[in-house]
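None of the figures in this text is laboratory data; all of them are computed from the coordinates on show. Remember, it's a predicted structure, so these values are computed and weren't measured experimentally.
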Structure P
C-alpha cells in the first residue's frame, strides 16, 4: 500500500494500462504492425523501421511520447527500452538482441536509505545515426553515442562515445577510430 500512496492512483491506473499494452505488443508477430501501434500510442517512429519483440518499461510516467526512433532503424529481439527519460535513436541505428537502453536510475521508494546518496535521476539516451550496438549492450542514462559508432557485444556504456568510434568492455572504452564512410 505504501507504493500506491507514493505513486498515486493515476500512475497506478497507467501502470496497469501499459502492462496490458506490453502484453498485447508481445503478441504482435508482424514488426510493421507493432510500429503502427506504437505510433498510435504516441511514439515518433520514422519510415522503414523494424521493431521486433521488445520490452518497454516505466511507461506509466510519460507513455511513449519520449520515444523517438528514426528512419530505417532495426531493434532486435528482447531489447529493453526504459521510457522514463528521453530515448532517441537517429536514422539507421541497429540494436542487436538484448540491448538495454536505461534512461533513469531509482534505488527505491522515498525513505529508502540510498535515496539520499543516489536520488532518482532521469536523463536522455541518444544513439547517433548509422550506429550499431552489439548483443547485450547496456547504455546508461545521460549517454550519447555519436554517429557511425560500433559498440561491442556486452559493453556497458557509462559515458558519451564520440562519433566514428569502436568501444568495448565494462565500462565501455574506445579502442579504435573508424574511418568516415
Structure Q
C-alpha cells in the first residue's frame, strides 16, 4: 500500500516524505544489548495498582500499563544488565526503542529498533547518546539534561518518556 501511495504522489509531482521502518530485529537488538552475556532471560512484570501508581509517579507518565517485559543479561549468576523493548506513538505513527540499563539502573544505551514517522523526525544516534549514564532524576527530561531535537520535538519527548518509564519500572522491580 505504501508503495502505491508513493508511486501516485511521484506521478502527480507531489513532494514525498521518506518514512522510516524497522531497523533491527529483537534478536539483533538483544545481542547488541548484552555482548558479554552467556544467556538472556525474560522477566515478565505484572504490576498491581499500587505499583502502577508508583511507576507513574516516579516517571511522570500518567498512563502506565500493568504488563511489561525486561530482558536480563546474565553471565553465570551475575546480572550484566536489563533491556526493555518499548513501543509508543510519536505523533501519529509508532516507534520501537530498546532501552538498556546497567544492573544499578543507569541508562547504558538507547536504540531505535523501528520508526514509522518520516525519517527526518527519527532521533539521531548522537542525540540518543545523551541518555548514557543517566538515572531517573529531575534532569532526565527535555529541557533538563536532555537537549531537544530541532524540528522533531515530539520524537524527543516520546523517547524521553519511554526512557523515564523504563528506568522507573526497573527501580520498582528492584525494590521487591
Structure R
C-alpha cells in the first residue's frame, strides 16, 4: 500500500503519518531526512532551507521504488507526480492554522503565506494535477488526531470513499478583506 499525506504546513501531516503508520503497520519514509542526506537544498536569504525539487524528486522516486509499501508526508509532495493508492490532503481552517503556526514560531509573513496557500486550496489543487491515485481531503481543524486516524483507516480499508469536501472561500474573502 502506498500512501501520500500532504497539505499546508501546520495541518498535522507529521503527527498523523506517525499514528497511521503505527495503526496499519506501514513504515513512514522520512522525507526530511532524505532531503538532508542527499543535500537537496540551498539556504535562502532568510537563512532557511529551500528544497532543490529536481534532486529531491529523483531521490524520492528512487527510494520509493525499493519499497512495496510506504507512507510519505510533506507539503512538497503535492508538487511531485507520484503513483499512490491514497493521497490524503490535510486541510485546516484559518484560525486553527494560525494558532499552530504561531506555536511553531513562524514569522508573520510566513504565517500569512501559508494561510493564503491553504485558503486557495493550493495543496489540494496541485495534488489533483500531479498525483495519480485517490485524493481524499480531511479537515484536521474539525476533529482530533484519534478521529482523523479512524476516518483515514476507513478509507484505506475500503469502508469509506471520502472524508471531507473543504471549501474555505468565505474564509478567503474574510482574510483578503479584513487581513
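Starting from the value -14000: which structure in P, Q, R was helix-only ellipticity at 222 nm (-39500 (n - 2.57) for each DSSP H run of 4 or more, over all residues; to 500) calculated from? Intermediate results must be reported in sequence, preceding the final value.
Details: P: -7000; Q: -9500; R: -14000.
Derived from R, not from the others.
Out of P, Q, R, choose the structure whose coordinates give volume of the Cα convex hull per residue in Å³, for residues 51-98 alone equal to 104 when calculated.
Only one of P, Q, R returns 104 for volume of the Cα convex hull per residue in Å³, for residues 51-98 alone, namely Q.
Thinking only about relative contact order in percent (Cα under 8 Å, 6 or more apart), which of P, Q, R has the largest value?
R
Of the structures labelled P, Q, R, which one yields 10, 36, 33, 17, 3, 0 when P(r) over Cα pairs in 10 Å bins from 0, in percent is computed from its coordinates?
P
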